[in-house]
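Once you scroll down, you'll see the structures, which are given as structure tokens.
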Structure P
Amino acid sequence: MPHTPALPPVLARAASQPDVLHWRTWAALELGPALIIVGAVHGNEVCGAHACAALLEDLDAGRLTLTRGRLTVVPVANPLAFARGSREGEGNLNRRFVPQAAPASNEARIAAQLAPLLGRHDALLDLHSFHTPGEPFAMVGPLDNSGAREPFARAAEEMALACALGAPRVVQGWLEVYDAAARARGEQPGDEGIGTNEYMRRCGGYAVTLECGLHTDADAITVARRAINGALAHLGMAALPAPAPFAGQVARLRRVVLREAAGDTLARDWHSFAPVREGDVIARRASGAELRAPFDGCVLFPHPNAAVGEEFFYLAQLD
């Protein structure tokens, strides 16, 4: 979705001030949950930024009132990338979101400011979009567990929030599969793969990413705004209609395949959630070797132009 001259003022300010993070916080006098909503973690994923700008306008005009709890809105989490219309400024903010003692890059400096803010909230709604056509979907983290890598005890709350956002599908799991990708690259899992959601869980909260649709689809803004209203209604933070009961599908990420050479190609124009049967050809290596589905399921995040060594596609199984 390209930027236009008619950017809302809050977004125009972000684009003109790439070294400054802007956010707004409202606190109702009635105690309640603390929710933070974030847009444009990736600068070319602008639907969340526009939905956040519309939310700010409604709050300022009194068309929407916070009735309990605390709400923070970060319309543009990566101003430099947003100003450029690119996914990244100097790195992927959602792959190594870990505060550093001496942050040097654009994304490291953002994490240093944004991480403490996340830690002061109970729940995060992170609004994204994707680069190939497909339906919106929400992403949640692990099931409750006491493991060393990603311990968690709020999976039920997280899933309930995901189901309130109006998306027809929910995807479970991320870090375990991403760690498998790191091992495939010959790396040991560590801070790589930690994004805003994973950091939020480390702080004791819970988090949902909503993939709102194609980057260039104006309807993605509508999806993002509907999700914001659904989250506020679900958490009882505003007088909004209750979300419709979730009647969609839940998929579990199971496998990631990396692009090993520039000549690796997808076998067809895959979209996220395209169904596959065990044995279906999904892609071909530059050598001609076929990559076949190891189980019945669906394709997620197909990226025909992925860089060598990066994620080519994911596979998931439907519950």
Structure Q
Amino acid sequence: MTLMTKFLGASAVLALSAGAALADPALIFDLGGKFDKSFNEAAFNGAQRWAGETGGTFAEVELQSDAQREQALRRFAEAGNNPIVMAGFSFGTALEEVAADYPDTKFAIIDMVVGQPNVRSVVFNEHEGSYLVGMLAAMASTSGTVGFIGGMDIPLIRKFGCGYAQGVLAVNPDATVIANMTGTTPTAWNDPVKGSELTLAQISQGADVVYAAAGGTGVGVLQTAADNGILSIGVDSNQNYMHPGKVLTSMLKRVDNAVYEAFMAGADLETGFNVMGVGNGGVGYALDEYNASLISAEMQAAVDAAAADITSGALAVHDYTSDESCPALTF
């Protein structure tokens, strides 16, 4: 074997190794960062689970501004990452353009539908999971007044609030549901101080359970609720552990499963429209050692029965985004 043959052989091995590395999946977090203890962190947890089980590695980036969305997508596509998963509806416009330019790359977007042949669009029935935690809120409330604090005022977050209010009123038709949004810009996802202020305002109006669907802003909601002796409800990730015995439950939105499944599929990712709801484990409520004392067997039975009815179609929860109206709540 000549020296040149040996050199070419080594080069080929290096090329194959590089190719394998370039085929790693990639994850792009939305504003608020991967350690927001909520939506982005759920996405990160799914990627970490995949890495732990497979020994694989993945590329990732945390955005600092909206302007970086297209840049990040193109950078990973050019590098050969596949699939590329993004957490958040705000990637929709950028992905529409980028996906068309990289037809051999698979993309997955969470919370938005992009009609390109190489895109998997994952959406959740958040209204169903919110209905279940709304039932728990009504059963746990002694004042008959509960609150909802959303992040950015968009139809998606109103979908959470509307489902929640329906669940509350299904248990107690005379209940009062107070709803506030944190803001109208992306900064609303990471403003725990404003979340705290809104929680105090709702407490002053009699709320004794407050549900936060606000990303990192929810950290302030949960903290203030705990400090003032009322119950809170977390969102997306299981946040029960943050204030043991003071977080009634968390509305689980299994973003982690969406990321994990996309990474497991790799370049064979099935594209198209994918809905995750109560029936397929996409949304639900959290019950663990941190909140077991707060949820009685009767409460659990009632909510599980409702979940079964949602799954069978016997119970239909109105989806705010279907017609931008809510029969149970005025925003």
Structure R
Amino acid sequence: MRAATNFITVLLLSLAAGIASAQSNEEHIALETPTGRIAGTLQLPAAGEGKPRVALIIAGSGPTDRDGNNPLIPGRNDSLRMLAVALAEEGIASLRYDKRGVAASLPAGPTESELRFETYVEDAAAWIGKLKADPRFGSVAVIGHSEGSLIGMLAAQQGGAAAFVSIAGPADGASTILRKQLAGKLPPDLDKENERILAALENGTTVDPVPPALAVFYRPSIQPYLISYIKYVPSQRIAALTMPVLIAQGNTDIQVEVAQAYGLHRAKPDATLAIIPGMNHIFKHVRADPALQAAAYSDPSLPVSPLLVKAVSDFLKKAN
């Protein structure tokens, strides 16, 4: 067992060294919208024969930027940037971007009360259209991480992408996830209020007033966004996709459980399923220890999983 573990460690380090030597170029790019400019980065592989495939990489929830970093968490992990560089080494171009209201795209963001989930989907679909119109590239795929997985599913279908990759994407809808996260953590009176509010939002109805203890989840200004988000259930949406699909999930991810990946796969049984051993939510090989996991989010020296890179690059090369 120890010999096998040592062999896997050596293999991972060798693959990671190959990824670190990637020769690629970055190019700044922008999507012009009626409400402002959305900033992105093209990661271009070294010149080769023919037009490279290109993948749109969509970040997860909150203020996570195009590189995978979140200003609410100290330090950097650079997970999305590392993934882009690694894919470039495999001859696959990519475009990652700051969602509107985030980082360099902050000026394009609406107020919280005006934001809708469909806004993110429409932006991603517009990026797909921009990539499809770029004569430098061949087929266009979508890679969505975490909440970006659901955005990517909808945008891939809307924009006519050639393939879709979900990394650490949930199968459950947002209201189901909220119920699971808060189960047993609220006193009975707040638990009853939480269910009342969620039920109303699921029915498309805003709620006022909201108990102060629940305002962080359901403040009036965020409720229209939650209504627009809750109505999309990933397991239902992935089943509707007609392009090739890869579902990738790390088994030491303490934010999104492996069960969610299996839920997506049950909904889309013809999809390729890749469970990455030892990979956490930000694509790094870290044990399922809370302290180690927390440290990984602020450690850019940790490489992304070469097993993930191989799964994604092999899939994209075959999918088209």
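Nothing in this text is a laboratory measurement; each read-out follows from the coordinates by a stated rule. Every value quoted in this text rests on a predicted model; they were computed, and no experiment measured them. Cβ atoms are built from the backbone, for glycine too; each structure is taken alone.
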Per distance in nm of label points 7 Å out along Cα→Cβ at positions 60 and 268, the highest-valued of structures P, Q, R: P
Of the structures P, Q, R, the one that 4, 13, 14, 13, 12, 10, 10, 10, 9, 5, 1 was derived from, the read-out being P(r) over Cα pairs in 5 Å bins from 0, in percent, for residues 228-275 alone: P
